[in-house]
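In what follows, structures are represented as structure tokens.
Readers should treat all values here as calculations from the given coordinates under stated rules, not as data from a laboratory. All values derive from a computational prediction rather than experimental measurement. Cβ atoms are built from the backbone, for glycine too; each structure is taken alone.
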Structure I
Amino acid sequence: MKDKLEGLPARPGVYLFKDEKGEVLYVGKAASLRNRVRSYFRSSRGLGRRIQRMAERVADLEYIVTDSPVEALILESNLIKQHRPRYNVRFRDDKQYPYLKVTVNEDFPRVLVVRRMKKDGARYFGPYTNSGAMHQTVDAARRLFPYRSCRSLEGKSRPCLNYHIRRCLAPCQGYPTREEYREMINRLCRFLEGRYEEVLKELEREMERAAQNMEFERAAELRDRIQAVKKVVEKQKIVSRSMEDYDLVACARDEEDTCVQVFFVRDGKLMGREHHFLPGTEDLPTSGVLTAFVKQYYENSGLIPRRVLVPETLEEQEDIEVWLARRRSGPVQIHEPKRGDKRRLLQMAKENARLLLAERQAARNREANRWERAARQLKEGLELTGPPRRIECYDISNLQGRHAVGSMVVFEEGMPKKEDYRRFRIRRAGGPDDYGMMREVLYRRFSHGLRERAENQEKKGEGPSPAGRDRFSRFPDLVLVDGGKGQLGAALEVLQQLGLVHIRAAALAKEHEHLYVEGKPGPVVLPKGSDALNLVRRIRDEAHRFAVTYHRNLREKGAVASVLDDIPGVGEKRKQVILQHFGSLRKIQQATVEELAGLPGMNHRVAEAVKEHLRVF
């Protein structure tokens, strides 16, 4: 490390701190790698506790030199998404928000709900943190702009029902020209951008032309669309008479989290808002939190406005403006308003963020109180030595023994710990045997944990294990299995075989929600509506959901594979490529011939054969 620190160049670039196992701890950018990176190791004074802890774990350093700070910013963003380092500020759920995708790369575009943006020539709007609001937008757009929803325009002898109820223009029958349909899609995109006034003016002009040409039915249809757009516009709050487009970004903070609130202003109207919670920001200044948020948020945003208003100057503000201008293909200004309506609106956004933080804290307190009551009731009802702070629940899912899988879900102090969830593909041969399958899953889980404990004991003193490498060695206070006395017997047999008799086990039967525990001939009946019963049911249901989802995925992949086996030209390699890319039969059916032909090893002839074969399914 000393040699690397001495040899750092005074040039812009990106640096990656790694621990002794090679895990990336932190990714950062710098205008001068030499000055920035060495500042972490000169003195702990001025560094927050979180960064101090990170610096203590750094065992290796990598860096990449770039030609400019802007290129370093872009590379930093990509590396954070790739490695998801523990000590970087990032969205916890940044891959789950939906987008609206308008397939402008097709002759007759569609509107799709997708989870990821791709560089495929389509236009993306979002991400939408409120899926309900997104679906309302889709419903309004579908009524106003009757775009096609079918996957293919080929092989249709007559228009479908959507045409007759005025939800589609029937491009499959050649009714609108490509130019007419494209004009409607352009109008739809402006609607999704929030440019309602432009859409209204265009519709009004078109209605007047239709009336002058005595196309009264067409004029009436346009009149109805105009009224529908006006209803949408009426819901928007006017915040500026200047008809500007801009975003406002403000935040509120407490001891644990930061809540960032974003207001969207289009044509001078507040058309929407969304919020994000950022954990692990306690040691960062507000300017640093906002900087990290703006970089990640607009990296994933389908629409970048001309102006972004913030409550204080960002770090690297000029570099971020240049980067955003490249993404927008036009100038972008980040501005801190000092007075007036925009400053007051920023204060309103901050107050909204503060209220959301207060609600979150109140919900945490309620959940903590509920957990304390549930733990106390479980301790008394199951005669445990202490409150079960870590509970692991197991479930089996199979269809007559085929595609058999097991699930393990983990709850700590009443909350799911999803990074510790595990799935097991049952290895044993033979028909359905729930008890045998449960024994296999539990044996694999705890024998793995014992091996990890032994390895950690051997390596004691060599430093902490990297995050995620020792999760099996953390044993639960209570093992919960879905089922009755038979499943409980299987669990107890494994725990005794492995010498883990100190771990308590219980089975939750579905029919009466009774718990069975070792040493009691009859069931333990928790009071209906009690916090303890609600907790174990919630954990059991989560284990069931996790197992069924995995089982369904395996079943679907098996079904898709068998369908692809019958297609001429699709061998084992092409089948694997198609399955890995699309994952389900429905997504393959939705794919275009061009998308299939673009996969590695595919060509246009085989892609057409796949589409033709899947028409019958």
Structure II
Amino acid sequence: MEPNFKLSRGQKTSLITRYLRHCWQYFVIGLVCACLGMALNALTPQIIKITVDSILGEEATTLPLWVQNVIGWEALQQQPVRALWYAAVGVLLVAVLRGVCSFGQRLYLAKGSESYVKAIRDDLYRHIQHLTFAWHKAHPTGDIIQRCTSDVDVIRSFVCNQMVEVVRTVFLIGLYLSIMFSMNVKLSLVALLFIPIVGITSGVFYAKISTRFKAADEAEGDLTTCAQENLTGVRVVRAFGREKYEEDKFHYKNHHFSQLWIKLGKLLSVYWASGTLMTSLQVMVIILCGIVETVEGGMTLGAFMAFIAYNEALAWPVRSLGRVLSEMSKAGVSLDRVGYILHAQEEQDAPDAVDPVCGDIVFDHVTFGYEGLDVLQDVSFTIKEGETFAILGGTGSGKSTLVHLLDRLYDLKDGQGAITMGGVDIRTMKREALRRSIGLVLQEPFLFSQTIGENICATRPKADPEEMRKAASIACVDDAITAFPDGYDTVVGERGVTLSGGQKQRVAIARMLMQQAPVMIFDDSLSAVDAETDTKIRTALRETLDKATVILVSHRITTLMQADRILVLDGGKVSDLGTHQELISRPGIYKDIYDIQMRSDDRALILEGGEQ
């Protein structure tokens, strides 16, 4: 992943607000309920003040006149016990109303929270589906998953908890301070003095926490990637006895990850301890100053008790502002990490992109490479429509790159030549439509964790079962499938681990045949099947795909020899081109490989149904 990618403040704000469009009303209702709850909470100290000063004491009441008329205050003054019951009922009523507001707050904030995070995940998943193949090749799967899960949860927590807490806290501070100033200006100034101190302290910790959290978050991505690779490569781990090595590797990454979080935890511990100290100090100072004010007659005992209640109610929200700043550091890192994915360039068609045109496929002076290293160098050849065209070459000669370029998994840049189909440059064609026109089976086919039938019908989910069986028969996998207890309803394990390598390849071939594409590419997709099955599949394909353009990529001569023409690649360049008979009649790479492979003792079996 890009280590130095950072969103600007405006971009972060835009990213946060983008997903509020369809759920803002939930947050508004939740915040209104929260503010009403805090306003109701402010009434309890006033009830206590009136009870101490005007019911138990002799102070004049501060109740509004209309309230006095409703409760019959003059009569209550003559009945202190009844007045106390009224005060208790008042506290109970306030508590019930606060409970209703709390219910509304939690309900609507929960709705808003889930709607918000759902919108982010949907957008991330949709965006990832349209990112380039090169982007996916360059980024570890585990890190992508971690950004789409843990980092999204951090953003959700910040927006739906911390940001909401900011609004609630600002409202509470404004409300309570206004009440406290109306009660005693001196004490209110003392209480107000501690707020900027907490803010400055939080700001200092904010910068340090941000750096440490980013390191911990990236380490979590490495740990996730390590676990994901181990689980998906379980066969290799077992086959080569790498269990101890994998355990040690995971232990190292896990230890590093844990140590980073311990360091972050130490910093947060210092932060929270200092916050607790300042809060306790503030409460102590307010109590001391309040006692002096009360003794000197600056305020009544009931007002002092109410003031202490308001001050204690302010203590945690003021500290929570610092907590929000520390969480903001985490959210800032997560926004950068999620924003990196969302700002990655999607595959885009040209504004005037056209549907694919069937016809001859022409590679015209194609040069292409990865990371500055050329894999193909000035490659030119033509595949005629309806022709069976074969490609042979050593490892790294560019065979699969040709296939990827034709399927537009990579695009040629200006000056790198051109690839046309039916005389039209494929770069001017709609990607999705082009890929529907090209069936592709890779050497390492991917199967979904579904039933075998669902995997075969992935390209045509509503296809008739008979068509599915026919495709499986052509791929010589129908007998193997029906031998399973559940037949086509057999659930394939993750990445197809339930099936053998040859069975996976044949299921993938059947899936591609269901696509009924005019161009079909077999990229070394018969490498895991035996020679006899290879022959049967090729024979069935010849009988079925007489009108399709077929491209065979393989290192096995018997797979290629019946192609109409065979292209030989060497070091990314065209070494030879011709029919099987033409190529074996002259010296070259093809003839050398042919001679080596035909020395096999089972030549008769290999050639059965093959060379004429």
Structure III
Amino acid sequence: MRQIKAPTFAELYAPKLITVLREGYGFADFRADVISGLTVAIVALPLSMAIAIASGVTPDRGLYAAVIGGFIVSLLGGSRFQVGGPAGAFIVLVALTVQRHGVDGVILATAMAGLFLIAAGLLRLGTYIKFIPYPVTVGFTAGIAVIIFASQLKDLLGITLTTTEPGEFIPKLEALARGLHTANLSAVAVAAVSIAIVVALRKLRPHWPGILIAVVVAALGTWALSLPVETIGTRFGGIPRQLPSPAWPLFSLEKARLVLPDAIAFALLGAIESLLSAVVADGMTGRRHRSNCELVAQGFANIGSALFGGICVTGTIARTATNVRAGARGPISGMLHSVFLLLFMLIAAPLASYIPLAALASVLVIVAWNMAEKQEFATLIRSSRGDATVLLATFLLTIFRDLTEGILVGFALGAVLFINRMAQMTGIEADSPLVTEDRADDGNGDRVPYDASLAADPDVLVYRITGAFFFGAASTVGTVLDSIADTRKAFVVDFAAVPFLDSTAANAMSRVATKAKRQGIRLYITGASPTVRRALLTHGVRPPRARFRETIARAVADIKGHRDKPSPAAAPEGLAAG
């Protein structure tokens, strides 16, 4: 068997930028990346501001995250086409963190999340994050979509509240319902026109930047008609025309302890979202990303964003897909997207003051609609009761409790259901024919003929275990094996169809071996692979309590030979005999 060589550190963590440059990168590639980078920047500009506003911070912090964090994601990342920046999935978490700990708490939690992501990448946890069940990802994504939609109703309808808008879902809806009479018809009209433009352009001109066009038209209409709607300028005073100087987040041990749960949630969601985005890019291009390298890049990107006052950064599926469709050739496209965003800030910052918040709210409503994965949700509801349970538990907990709680509970339910399904696949058969055909059984390859007397031996009981023998099935299988009949003289357990055995199952076999020896019953283990045999030996399943043979036929022949001897005494078999 050819031994698989373990990947080197460079193979695991070398950024894809280095790979692309080594392969050869010419002017035609650069030109394609310029076009795709500009295309993505046009999409990212309104989205970055809208996500920041929905998260409870000023729009410039979303732009800082896209410029600094997005550049680092592409520079150091393990995906050729990943585009990083603020993501809609973080709106809920960031908004709650702002309410609990203020903007400084968000910045500190972002930096801490970056450290956790770097550690996760260096510990090679990227592969394990992918094991999160599909119903969990669909459930929390749909839950986030519902929360995002609810969070935009105030600006979408121009509702004026006398108190602070609650963060919890039900109190938020109750407060909005009480303030519904204050709805601004001008804001409703701006939102409706913005949504109509995006939907129409997606059908008629799918390659046009519909979101940017809708925002620009809404801003021009608001300015030309002097509509009484809230804008970025009236609420935030506009956005700055330059990047701030980098500065460390305000740190204290007490503050770090308080924001630790939020930082863990940022890191967990960032890892999931970025790796899902990288998988989507792989599926569109036929490439393969480096998951652990991607986590390290996401970590540095979040630290960089925090240094400049930005919010959380992750790989974004919509912008990454846009990058691929626009013809990107490598990570330079994502780096240029950040450069173009910076140029937009430097040149067009004064114009951003005229953007109505209702238009940005309509953008996020469309994002939420696309995030919801409605078809996948309906499919999982119909697929099986277990998948539906995991999906609905994650979905409802995400909406009514907490995103992190929804993911953890959904993952736990998914794991339990998987264990149950695996345990059901583990079977045990007893009293089956021992030899069904002649086969080469000895070391010389001589064929041993079928012996019907072996299959009908009344003193020999044979069990065949099929499937993974692990803690989920150990109780059921162990109970069957433990019921050894006193009338039997020998007992054979065939492991030929057992690919895996854990310590719980090995311990159950140890108890069976002990009982068999106490009752004077000869126990034989047949067909065990080297790995399974090693686990059994480690837990004391060894001569004289148990004997190992390659096949059932050899074990039965040994039993018969031992029974036919004048004296029952026999020397204990060593490991070589097994």
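With distance in nm of label points 7 Å out along Cα→Cβ at positions 13 and 525 as the yardstick, tell me which of I, II, III scores highest.
Working: I: 7.2; II: 5.2; III: 4.0.
Looking at the calculated values, the largest one is I.
Just checking, which of I, II, III has the largest value of relative contact order in percent (Cα under 8 Å, 6 or more apart)?
III
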